[in-house]
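Next up, some structures in structure tokens.
Readers should treat all values here as calculations from the given coordinates under stated rules, not as data from a laboratory. All figures in this text were calculated on a predicted structure; none of them were measured in a lab. Cβ atoms are built from the backbone, for glycine too; each structure is taken alone.
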Structure P
Amino acid sequence: MQLTQINIFPLKSGRGLSVSASRVGVFGPEFDRRWMLVDLQGKFLTQRKYPRMSLIDVVLTEFGVEFHAPGRNALPVARPDGEASMLVTVWKDQCEAWDGGEAAADWFSQYLDVPCRLVYMPDKTFRPINPKYLDRRQPVSFADGFPFLLISEESLGELNSRLKDPVEMRRFRPNLVIRGGGPYDEDRWRRIRIGMIEFEVVKPCSRCVIPNINPVTGEREGEPYRTLSSYRSNEFGVCFGQNLVHRSGGLLRVGDTVEVLEPVD
């Protein structure tokens, strides 16, 4: 099997970037979900409630990032080098973050038509993965719960065979896309190696309605969640893809070999 896509999402719930290679660090893929929007109480915002977030593009620059959105001028924001300045909440986790300032807050508040602020996760922030799924102190960025999401092309192909209108992989926002096995083979793995990096397959990815948001228009649709829920439900919910945790750092490249080191018993 082979790694065919690497995607990073610098802004949680913003559009992803497809890259040919990515360094893997403490938090997972470099630059992935280090930026986030929060309300005035510090609680995270996502496409679930604000689907127009799906139209926000992020460009990585030498000094930080540049945000683009329909009807808005570009917003450059420098990567912070100071200490965290506020507490933010992601699901049940509270962690320290850096406030992106008034210009960014105004830009995003006007675009989404809701008061909000841009925040960044500094290197020193420690937000732990749920110990229920991994028995070691492993940090994660502003991702929903785990550093990596993996989906196979064959799994998407099987889903699309059930849909009247096929959907693109980007609706599911995976970091890693692979090819060469059978549909849902990833459900039967406990430990894998991609290139030189080993991963633990820790939990099926339970899906919300975000895949129903059209990434081109930013509008909600009825599929593919309806079809997924008809045959991909289990004790975790409606599942598609697998969450991974890396066991070391290194470099991932499109074309890397994917090996199954330990299948599920």
Structure Q
Amino acid sequence: MNNAVLQAVLDAIEHRESVALLSVTEGDGAFAANVGQHAALWLDATRPPVGNLELGELTEQVYVEARRTLDDRKHKQIERATAQGHVKIFVEVQVQPPHLIIVGAGHIAMPLAAIAKLNDFEVTVLDDRPQYAHPSRFPTADHVIAGPFRAELAKLRTEQKALDHHTYIVLVTRGHQYDIDSLLEVLDDPLAYIGMIGSQRRIRAVFELLEKEQGIPSQKFDRVYAPIGIDIGARTPAEIATCIMAEIINVMHKGPAISLSEQIRQERAARLARITEKAR
């Protein structure tokens, strides 16, 4: 392998960047001489690849598909056939860790940040109070941001490109109005997970109010995990943080556990079905 390609991959891993290593594994005809060629590339299409597969007009097609593969976070073999020959390229992905953004730097946020880091998440903590959003309170977090909730979330979207489908957001601010405000900021982003703390009664009232006053379709709230977490009988901040992290891992790996929010939806649907049946 070309030293420059190897170094690019190693540097990306060290800096926790997502990178794809492309290797030509098979080729015949005009592509027979390409076997053993390598290239490294990133999701950012404006960033030039390191190395060259030397596949002519096929090169850019392969790069486009390799970036999709990197975005999907799964290895893949790409095959192409032309009149000049047949070629196979293996795409090995090294992905950045999943990103947890904790909105609110209170008593639940501290153990949650520590537990998330133990599970190899990149961790960002955000609060509008500098005395709470301070690195000394979150020594394991990668980023601690002090500033207005919606404005900082918007910056994470536009400047950091952070609100993507590998990002998990937990809304645990000091007041429900801040949770709601933050929810409205991120509700349309392609996030892997949105969790919001609050009782079943309060959550339902908030969603109904937003649906009525702001015309937000009720289906949009189906993706919000609220009340947050998996029901393990948690009481202390550390226990609540544990049940939140359990839900996030369950969502990430499509696990079998039933979230508290889904459990409540199922129970509500069952009650409505019984009421409907009795009314017949």
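Some notes on this structure:
- Relative contact order in percent (Cα under 8 Å, 6 or more apart) - structure with the largest value, from P, Q: P
- Given -0.36, -0.45, -0.91, -1.25 for log10 I(q)/I(0) by the Debye sum over Cα atoms at q = 0.07, 0.08, 0.13, 0.17 Å⁻¹, calculated: source structure among P, Q: Q
- Which of P, Q yields 2.3 [distance in nm of label points 7 Å out along Cα→Cβ at positions 46 and 70, calculated]: P
- When distance in nm of label points 7 Å out along Cα→Cβ at positions 110 and 134 is computed for each of P, Q, the largest belongs to: P
- Among P, Q, structure where helix-only ellipticity at 222 nm (-39500 (n - 2.57) for each DSSP H run of 4 or more, over all residues; to 500) as derived comes to -2500: P
- Among P, Q, structure where semi-axes √(5λ) of the Cα gyration tensor in Å, for residues 22-61 alone as derived comes to 20, 10, 7: Q
- Ranked by distance in nm of label points 7 Å out along Cα→Cβ at positions 150 and 174, structures P, Q are topped by Q, which has the highest value.
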